[in-house]
Structure P
Amino acid sequence: MRIHYLQHVPFEGLGYIATWAKHLGHTLSATALYADASPPTSDAFDLLVIMGGPMGVYDTDQFAWLTQEKRFLEKVLRQNKPVLGICLGAQLMADVLGAKVFKNQHKEIGWHPVNRAAAASHTGWEKIFPERFDAFHWHGDTVDLPSGALHLAQSEACRHQAFYYPPAAIGLQFHLESTQESIDQLMEHCGHELVPGPYIQSRQQIHGRKKLIASSNEHMEIVLNYLLRAISATTAQ
């Protein structure tokens with residue numbers, strides 16, 4: 001499988017997704033949007049992964065490449081290509097699908113529990129998302145649920161934590177791909193956001209829960225395997 005990812009800043013890469021892909025022999029390619037690189041044609045990949053970043057979907061004046069990225073993503077979704085959007089990536093998906101993206105009441109940073117949404121129960125998605133699990137978060141924006149999307153998960157601080165847009169697009173506000181290195185990178189570059197707040201953990205609290213990385217990566221692998229099956233089903237048609 002050919003995986004292409006869109007990277008918004010140098011310090012937010014694939015994390016565990018790269019480990020999973022290399023172990024299974026999938027090929028990886030990237031577009032460094034922060035370096036003004038342009039995305040490839042959609043026939044150059046089987047799965048598109050859109051990473052996070054500290055900017056917002058509305059920051060087009062400051063980051064002109066966001067406009068090009070949105071046009072590219074809209075085309076990819078219209079072609080029913082499998083897509084995984086993470087944090088900013090999920091927000092970009094929601095935006096091009098016509099949903100509102102806006103500042104959440106609270107920033108959510110650190111390890112916080114996520115609950116499977118009621119709408120996702122008895123749909124088969126309970127095999128992908130357990131009823132409750134811990135995930136790493138670093139976001140201040142949230143989204144409305146796009147029309148036609150299925151609500152998959154929520155947290156106490158953020159209602160729309162994950163959604164599925166058929167036939168094979170998944171948006172995740174949280175970071176199942178996090179590794180110790182990727183978390184350290186976020187704290188190095190975005191540590192100024194670690195201020196007192198009801199859903200903001202300290203550096204010590206975040207480091208103290210690093211044992212959750214392994215289970216989080218296991219959840220990431222389940223999601224990736226779902227997308228792999230979706231690609232296989234599409235290829236077989």
Structure Q
Amino acid sequence: MSEPLLEVRGLRASYGSIEVLHGIDLEVPAGSVVAVLGPNGAGKSTLLSVLAGLHPASAGDVVLGGRRVNGARADHLARAGLCLVPEGRGIFPNLTVHEHLRMVTHSGRPLAEIEAETYERFPRLSERRSQVAGTMSGGEQQMLALARGLAARPGLLMLDELSMGLAPLIVEELYDQVAAIAATGVSIVVVEQFANAVLGVADIAAVLVHGSIKTVGTPAEVELELGTAYLGATISS
């Protein structure tokens with residue numbers, strides 16, 4: 001593995017007087033897929049919110065590209081190449097696919113280039129170009145959320161519950177794209193409740209339970225220690 005693009009050291013975060021992250025240590029090597037697994041309420045979404053600059057850390061360090069970025073604004077982190085695709089996709093239901101992609105031209109890329117790249121990666125979105133996003137299927141909406149994030153050419157892509165509410169075949173298709181995106185050199189952090197959705201494409205897996213990392217290793221190493229007791233799903237090989 002290469003040097004870490006992202007390092008998290010002793011990270012703590014709270015909501016009021018309640019601490020929800022208890023000293024998280026995690027590294028994300030460049031070009032790798034890191035899966036953060038755990039049940040609902042484990043702190044997975046809070047971890048991504050802190051990394052994206054949407055929620056403050058109460059202690060610890062976040063180091064991006066060798067630079068400590070604690071307290072950096074979310075828009076500054078986005079300009080530095082960090083992109084979060086939030087749980088629930090974060091699309092605008094009344095805008096078309098074309099309008100979503102036009103929004104990303106603020107990054108300086110031509111719309112024609114963004115659309116060509118998007119429709120090559122997600123041909124189904126080309127068929128939905130003029131369709132209002134709120135009328136598309138959940139899988140198509142997730143493709144759009146991914147495409148919009150990728151249009152900004154991020155160095156670090158963070159995905160929150162990519163598989164939520166989607167059929168297994170669509171989930172498999174989306175994770176095939178995750179693997180292809182990582183192969184281009186983009187680092188990816190993906191949080192999932194259901195391990196079998198992501199372990200097949202992950203390079204590193206970490207298990208987060210009650211705000212603490214319990215295990216970090218290769219997917220094969222971590223899979224041996226997983227159980228339905230805290231992931232809520234049967235792990236398949």
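For structures P, Q, which has the highest computed value of percent of Cα pairs over 12 Å apart, for residues 60-99 alone?
Result for percent of Cα pairs over 12 Å apart, for residues 60-99 alone over P, Q: largest is Q.
Source structure of the calculated read-out (Rg and Dmax of the Cα atoms in Å, 17.3, 49) within P, Q: Q. One of P, Q was used to compute Cα extents along the principal axes in Å, for residues 28-163 alone, and the answer was 46, 34, 26. Which one was it? Source structure for this number: Q.
One of P, Q was used to calculate distance in nm of label points 7 Å out along Cα→Cβ at positions 108 and 212, giving 4.5; which? Answer by label: Q.
Work out the source of 20 here, i.e. which of P, Q gives that when relative contact order in percent (Cα under 8 Å, 6 or more apart) is computed. Label of the originating structure: P.
Read-outs: derived from the displayed coordinates by stated rules, not from any lab. None of the values given here were measured: they were computed from a predicted structure. Cβ atoms are built from the backbone, for glycine too; each structure is taken alone.
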